[in-house]
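Each in structure tokens, the structures are laid out below.
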Structure I
Amino acid sequence: MRYERKYRVSGIALEEWEYLVKQVPVFFRKAYPVRAVRNIYFDTIAYDFLYQNIDGIQQRSKFRVRWYDDKMHKAKLEQKGKDGFLGFKNNFNIKNIDIQDLNALKQHVNDMQVAQELIFPVYYNRYRRKYFESIDKKFRVTLDFDQQYDSLEGKPHLPTHPLYRDEAIIIEVKYDEQYDREALQIIDYIPSRNTKNSKYVNGMWSL
């Protein structure tokens, strides 16, 4: 399992956060080109995954379909599990279907039987992400910005243009649990409080 420590920040330009990341003593460098991240979140009819997060349940899961840029043909179903700040991720292949067809996607995901009960596509978001990795490859920092999102309730197809925007930047520090003590030298550089932060919960709560 690995730690994922998240910081929701606003009021400071993206370029300033990027400069700050590069000043950390473990020496970060860009790991990948900037990518657009796109997600379709699934939940139960009673929104169990949403309320488990809101209620602070330590051990919880969520399911989403994720792809990068416009590469829908490479989309994966992800199960993300949490135990406090520690997390894991399982990936499942999706057959060659049109994932913009939400009814077909719902049927396919439930046919895979990865969740204990029926789950439905309820929320869509997309954002841009910058990636940084420490020279020793122990730590990764991502900066998520230009967030857009929309509800999928009652929609048969994925919306082309999400209705809502979030101007905040999400900083994530990710590392394996054995490096938790070393991570302090990174965390101390971030002038913001580590919080429980979920783009899914933030977006759904604001709709």
Structure II
Amino acid sequence: MPDPNDVLIRPVQPSDEAAIVDICYETRSVDIAEEGKYAFALRWALPYLRDDPQFCFVAVIGEQVIGYIVGTPDTKQQVLNFERNILPEMQTLIDGSHPFANQFLNGGKLDPAVTELLDDYPAHLHINMTSDCRGLGVGARLIKELEHQLISHNVTGIHLGVNKQNMAAVRFYQHQGYDLREGEADDFANPWMMTKTLG
């Protein structure tokens, strides 16, 4: 297991994209074939690097990226950006027959459960890291870095979705100050929502 003291948190760089694509795919919670790796990252990570890079950070040991956090201060705007900038490319990669077509192609739509949160919790995040680097406090450091950046931009709240089967993740986020919202969840397509007030 790596030494936590060797882990550096820094802003994302364009050269980190390939590593983020790999980690995004390797840590997926659904069964998607290798040829869908780029599309998966295009849905869940790459839009943030393109639209809001100042809210994206990586954890590195030397030159190796071992984890990342990507976020946006404005979920409504991010959804509009997806519809305009990402969806045309996604449609060349995923057709309507794909088993996860709705999740890949609907990034330009807001779920009602999310919409009702946005006045108080406009920001959101996605975080992933390699399995051998979990338990080192890296995830907590990445979240704190993003939250500090959001607060410095006067963002007052953040939300995230978590798979209902991943209770370890729920407990982790609760330890970081996130509250679990009441409501239904059906895994990948409709996760549990968690929120935190910033500042």
- Query: Of the structures labelled I, II, which one yields -9500 when helix-only ellipticity at 222 nm (-39500 (n - 2.57) for each DSSP H run of 4 or more, over all residues; to 500) is computed from its coordinates?
  - Reply: II
- Which entry (I, II) yields the derived value -0.28, -0.64 for log10 I(q)/I(0) by the Debye sum over Cα atoms at q = 0.08, 0.12 Å⁻¹: I
- Message: Quick check for you: by mean count of other Cβ atoms within 10 Å over residues 65-72, which of I, II is greatest?
- Response: II
- Item | Parent structure of the calculated result 30, 20, 9, given that semi-axes √(5λ) of the Cα gyration tensor in Å, for residues 17-80 alone is the read-out and I, II the choices | I
- distance in nm of label points 7 Å out along Cα→Cβ at positions 105 and 153 - structure with the largest value, from I, II: II
- Query: Given that FRET efficiency 1/(1 + (r/R0)^6) of positions 57 and 113 (r between Cβ atoms, R0 = 30 Å, to 0.05), derived from a single structure, equals 0.65, which label among I, II identifies that structure?
  - Reply: II
- Which one of I, II has distance in nm of label points 7 Å out along Cα→Cβ at positions 89 and 129, as calculated from the coordinates, equal to 0.5? I
- Query: Comparing distance in nm of label points 7 Å out along Cα→Cβ at positions 161 and 177 across I, II, which is largest?
  - Reply: I
- Query: Any idea which of I, II comes out highest on relative contact order in percent (Cα under 8 Å, 6 or more apart)?
  - Reply: I
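All of the numbers you see were taken from the coordinates with simple rules; none came from a lab. It should be emphasised that the depicted structure is a prediction, and the values quoted were computed from it without experimental measurement. Cβ atoms are built from the backbone, for glycine too; each structure is taken alone.
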